[in-house]
Structure I
Amino acid sequence: MWSGGSFIYLPPGVSVDLPLQAYFRLNVANIGQFERTLIIADEGAKVHYVEGCTAPIYSTDSLHSGVIEIVVKSNARVRYTTIQNWSTNVYNLVTQRAIVHDG
């Protein structure tokens, strides 16, 4: 289950020169956000992905639960950057995984 996210697939040999960007924001108080990001860079592909997450300051607790999965095939390159700006009453639970193939 997720409430938003990004899916990026780069075919073999494709190189993206400018960073790709996504921004996720908790817009409602006392709610959860379940974000999923999946990046697959096929052989020889290159990408830089920048992800931003934030929420206004609410008087009640909120939850951000994200899953980031990155698959990097042979001779590919993925640069992943995350920028997070949470208030003290946002619980941030994130799982990040990468599978990197030889090459």
Structure II
Amino acid sequence: MVSHVLRPLRAFAPSYFDDIFVHSRAEDGFSAVDVYLRHLRKVFEKMRENKLYANLKKCVFCAPEIPVLGCYVSKSGVRADPEKISSICSWPTPKNQTELRQ
């Protein structure tokens, strides 16, 4: 439902199930924040038209980095969640073929 409703805004507000990710960058003499606020307003208007509501406790606004599907996404790109990779990094180094197969 959310993906269908926000399809016209997917250039700056892609969605995944019921999560909406609004992102913006500076353009035409406007700062990234100004563009972000304009995009956010369009998303809220579209939600209002379709009687969709957001849970304010779950919302994160103007964040430099957000967690998405076990990774962190920022303007620099995508990086793995350090907590998730720490367990992999702490695995013991295999010393023979049998340990390697496990």
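Suppose helix-only ellipticity at 222 nm (-39500 (n - 2.57) for each DSSP H run of 4 or more, over all residues; to 500) works out to -9500; of I, II, which structure was it derived from?
Corresponding structure: II.
A value of 0.95 was computed for FRET efficiency 1/(1 + (r/R0)^6) of positions 7 and 79 (r between Cβ atoms, R0 = 30 Å, to 0.05); which of I, II is the source structure?
Attributed to the structure labelled I.
Where is distance in nm of label points 7 Å out along Cα→Cβ at positions 55 and 87 largest, in which of I, II?
II
Out of I, II, which structure matches 155 when volume of the Cα convex hull per residue in Å³ is calculated?
Answer for the origin of the read-out: II.
Work out which structure the value 30, 12, 5 belongs to, where semi-axes √(5λ) of the Cα gyration tensor in Å, for residues 15-70 alone was derived from one of I, II.
Label of the originating structure: I.
Comparing relative contact order in percent (Cα under 8 Å, 6 or more apart) across I, II, which structure shows the greatest value?
I
A short reminder: the numbers here are calculations on the coordinates, not readings from a lab. Only a predicted model underlies this, so the values are computations on that prediction, with no experimental measurement involved. Cβ atoms are built from the backbone, for glycine too; each structure is taken alone.
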